[in-house]
Structure P
Amino acid sequence: MIKKIDPAVCPHCGKDIYVSSQSMPSIITVINKLEDILEIKRTVKEELMKLSFSNEKDRENIMSWLDEKNTLIDGSDIQPLLKQIQVEQLEKIKSSTKEDEKDNNKI
């Protein structure tokens, strides 16, 4: 628990007061070196190559995002990230297939 006491001025009487507050520190889940993060990004990229994408532009966009210096991920992000991408791409493929079927029925 982190406790902090800050000086303030009472909004009613204008006298000096002290406001005490407490907060919970963040819980550290993992500590990585830059090399670790780069290796995790490489792993994600390798796994992305195994996934089906609705179009290649989506894959390129994700790869570009991973290449950005400010994109920081750790090992616990790999599976949830890949799962999210896979679900989104399957939905896009399914949606695209339905639209193709509608277009074929019009002919």
Structure Q
Amino acid sequence: MTDRKQPLQELLAKVEAGTARPREVFTAFDTPCQDIALQRRAEDARNAYSGSLDAAKALHEAVLPDQSIRIERRVGGWVVWLDNPYQGINDNPARAWLIAILRALIAQEQT
């Protein structure tokens, strides 16, 4: 695993469980790495976790600009797809979007 992959995986588990603290989300995106856009989006990640769709959109555009998005309301909550198979499901649409972003970033680390 890369230095970035493991923290993203740990954060994903906490975001999905709803146990992450906003500061943890901020810190995971604020760590030094090669991707300057990712560093600049720590605040957007924290705000998306807290429910801001504007922040989720800004984070998406900064770190995954070429990926399309689809959001749907389903019985189990909101589902967000980013260029299949990256999806997030949560009662909060911004958090679902953050989950999908985290999954896509983790997949990028595997390649």
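Where a number appears in this text, it was derived from the coordinates with a stated rule and is not lab data. Since we're looking at a predicted model, the values are computed, not measured. Cβ atoms are built from the backbone, for glycine too; each structure is taken alone.
Calculating distance in nm of label points 7 Å out along Cα→Cβ at positions 50 and 82 for structures P, Q picks out Q as the one with the greatest value.
Looking at FRET efficiency 1/(1 + (r/R0)^6) of positions 66 and 98 (r between Cβ atoms, R0 = 35 Å, to 0.05) over structures P, Q, structure Q comes out largest. For mean count of other Cβ atoms within 10 Å over residues 10-17, the highest value in the series P, Q is held by structure Q. Structures P, Q were shown, and Rg and Dmax of the Cα atoms in Å at 24.7, 81 was computed from P.
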